[in-house]
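These notes open a run of structures that come right after.
What follows draws every value from the coordinates through simple rules; no lab data is involved. As the structure is a computational prediction, the values presented were derived from the model and not from experiment.
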Structure 1
Amino acid sequence: MSPVPFNRAQVTAMERDYVSQALVGGHLSGDGPFTKRCHTLLEQVTGCRKALLTTSCTHALEMAALLLDLGPGDEFIVPSFTFVSTANAFALRGARPVFVDIRPDTLNLDERLIEPAITPRTKAIVPVHYAGVACEMDAILEIARERALAVVEDNAHGLYGRYNSRSLGTFGCLATQSFHETKNVSCGEGGALLINDERFVERAEIIREKGTNRSRFFRGQVDKYTWVDLGSSYLPAEPLAAMLCAQLERAGEIQAARRRIWEAYEAGLRGWAAACDVRLPVVPAHCEQAYHMFYMLMPSLDVRQRLIAHLRERQIMAVFHYLPLHLSEFGLRFGGRAGDCPVTEAVSDRLVRLPFFNDLAPADQERVIAAVREFRP
């Protein structure tokens, strides 16, 4: 019996054809025709003002920090339950992360805890739409407006998700996407910056082009380009954009497949979870999730570890997720202490993610469900 991996990249004939076209076309560096098609597709599907592909979501977050001019003496509010890039991109500029706990239902930044965390040094709020389920953006935006704070959405999980019928990635002045191998649509490694405030568009192009006004030069707006600002090399190679373009164009079938997988897990494990004191994902009625992952919250760390071992014995790979950033080796330098984010600390010990990828075969998913249902805490 073959193993069921946690993740497997799906590459179809369409991806191979587009990458071949890019190679034959001869434009291998960034901002070629496939990159431009990706920009258009992202702008159309989200409604953002401008989309710019980057080499990773991490780099898109770094661009956001540069655009907001965050630096030493500034603070930003971020959930402790997130991937390190969400905090690291801003800390890299010298800003201090202020870690806030998450809601016990959606595992998103708890909007009720933001206000007490704000100081005169706070410059930005960085909500993360965990598992592609929206944060409570109305409340977050109201706080941001009252305090004149920027909002940067880390939407790595949330492409195609919506909040009150509006696309995730369009609430903050800036938002970031991930096209890592584990995401719904992927090019192996990649990301995008979504810009919703027109004031940032021109400078974002400059930052992305190593601090030069090269984009204006190619549009004929200047007769030569030069170094005008801080920046770095954030453009992905054209073959990667070609692969991503194919996946974006196949998004309808990808999302339909992922929805079927998520709903099969939920239906197959609902009764077992209720009987075993296990909590399945919560999706509020006003949120349309992105079907990015399927996780479970076990009763304890010991039960979680035993379940992972139980599945591994049956050649099924399940994994846990984030460790609390405020308790990490580097996070402690910013004053993190045990007990600061109790929900994060409890969830981190108990969460387990099941195999979830675009072409997970129904038979393999049934194996996973059957193996989980065999397990007793």
Structure 2
Amino acid sequence: MAQRLKTDWILFLTVLSLVCFGLVMVYSSSSMIAALKFHLPSTHFFFRQLGWAVFSFGVLLYCMRRDYRQWNNPRVAFAGLGIVLLLLLAVFLTDGGSHRWLKAGPFSLQPSELAKPALAIFLSFFLCRRLGAVNEKHTLGPIAIAISVMALAVAIADLGTAVVLVTTTLAVVFVAGIEYRYLIVCGALGLVLGAGFIVMKPYRLARAIDFVDKDHTLLAHIDPSGRILNYAHKTASTSDPGYQQLQSKIAVGSGGIAGVGLMDSRQKMLYLPEAHTDFIYGVVGEETGLFGAGLVVIGFVVVLWRGLRTYVHAADNFGRYLALSATVCVVVQALINMSVVLDLVPNKGIPLPFISYGGSSLLSTLLLMGMLLSVSEHAG
């Protein structure tokens, strides 16, 4: 007799609600930008996001109905990493500006987003085979090499996504039972490499300096000659690195409890850069107030709850770690994005899952949710 599938309707409807709310906010936050900045129809970004949403939901439904255990093989685990690395190499060679996008006419794809589901499958595949020897070199070595190569390839142009990948890996191997000494070494190495990538790009360094030492008083004592500050501000885009977060705080503060109303945001009138992408949560706070912004947070809390519940009830170790990887990846990215918008951490430049404009991000997020729902459906 065929197994009766058990859909997690709470998670499914939460994901659907977040995506629908995201479509509304993309239209609200992008309509003026499309017309004033890009001289396009006000619905341009909305219809592009709607197309990606329909396609990505199809991917979610496909993954959700597919038995996740079919992904528990080396061909899928290693092929996913290999394809993403090849795409990242292609981006590096073809996109000489930002090194982020693969473009073909009106179609564009950000391969770094696909690193998230690829890494989730690889970690789950590898850990479920090495659970009794997590702290041995034959386990730690391959994991360290895989995440290092992936994170370094991504961090060249997208440090925020690299942070999400590393954080997800550390969380999963911590749950798998890695010893604290290895975790501390990995964390320290990550901080050193992260600092190197920050220094590598002047605008990243400017953001970090502005967050830690806004008035540059401490930096003046460390570097009286001003060489560090001159390097950090060598591009025009870093003349005021704290501008985005300042405008986002103004947006959130203007919303109050109930918000100023949908479509009525003032900050999206070219005051808040990236209002429909990385800083869309600021527009959410302004237009829907604490009520709407709080509902978004509750949505991610539900995703975390159902993800951890799926981890506990999964039928096997591969399913457990796949559920955990997918959940942590989405929730950590959401936490970082909202923290950036509220000026709690330096600007990382990553979208808010489900909500921000961006087809690659939406596809990656719904692919992860499809995997999570598949584990839930086939549990028990």
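With helix-only ellipticity at 222 nm (-39500 (n - 2.57) for each DSSP H run of 4 or more, over all residues; to 500) coming out at -23500, pick the structure among 1, 2 it was computed from. Value -23500 for helix-only ellipticity at 222 nm (-39500 (n - 2.57) for each DSSP H run of 4 or more, over all residues; to 500) corresponds to 2 out of 1, 2. For the structures shown (1, 2), relative contact order in percent (Cα under 8 Å, 6 or more apart) is largest in 2.
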